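A short reminder: the numbers here are calculations on the coordinates, not readings from a lab. The structure presented is a predicted model; accordingly, all values stated were derived computationally and were not measured.
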Structure P
Amino acid sequence: MRFPKVVSKYCPRCNTYTPHNVSVYHQGKRRSLAEGQRRYERKCKGYGSSRKPKQKRFAKTTKTATLVFQCSKCGYKTVKGIARLKKIELVG
């Protein structure tokens, strides 16, 4: 899917429609000392244990794309998930 790099969108901080820069959201690196990660590692620890059964094949061939809209005036960011896509391309 092709998506424009700049869109006019409502900014709640500016309280008007302003041009927003669009980028694709990417997950950050996991923090190894976070409580959830420590709990997950504790559950996976041990001989032959696995938290969930291993998946034999991939069930889905697409991923949901998440877009980050940043206001060009004030820098306020909003995040919006869009449909399942094989590939997203920012144009313009």
Structure Q
Amino acid sequence: MAKVGRPKKEDKRDIEIRFRVSKEENERIEELAEKMQINKSRLIRNIVLGDIGEIEMLSNIGVVPIVQNAMAFYEKNFKGTDYWDKIKEE
């Protein structure tokens, strides 16, 4: 019988890191994750490499929807192709 499920990734995330936050901090994280349309774990992984203030600032000035639209456009039109070859065709 064939295996069912997602293929294994080479960069497994098998280490768990736990920490406590206040109710207010959790609300900020949840609100931002919702705005970014990603789950809290992914948001926190991204924040660890940067600063939540920067992410909130980008969200507040409206960059987040622009990035989301650009990513959706890329996924629809260029995923799996060489971007520059596709541009040259047009």
Structure R
Amino acid sequence: MIPFIPAIILAKLFYDLAAKFGKNAWFYAILAAFLFVVSEFLFGFVYILVIWNYQLSENPLALSILAITFGVLVDYLLYKYLKKKWENK
């Protein structure tokens, strides 16, 4: 449940950004939430592969914190890219 809170916040930020520049706000809000969840999943998948490959002990709390951080970072990079691209037009 906790990882969906940043997804909602990020969707709102993308919604506001797209509305400010006259783009399809709902598309970018859904894109941000979807990208956040997918990037979390991919990070978790790679993390588990590394754990299994090196036979390390699994720490679910670390996985959650790192996955959320990675998801926010991916969305932040997309946000900065879109903002810079739209401001230059």
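When log10 I(q)/I(0) by the Debye sum over Cα atoms at q = 0.15, 0.16, 0.26 Å⁻¹ is computed for each of P, Q, R, which one produces -0.84, -0.91, -1.28? Only structure Q yields this read-out. Suppose helix-only ellipticity at 222 nm (-39500 (n - 2.57) for each DSSP H run of 4 or more, over all residues; to 500) works out to -30000; of P, Q, R, which structure was it derived from? Structure of origin is R.
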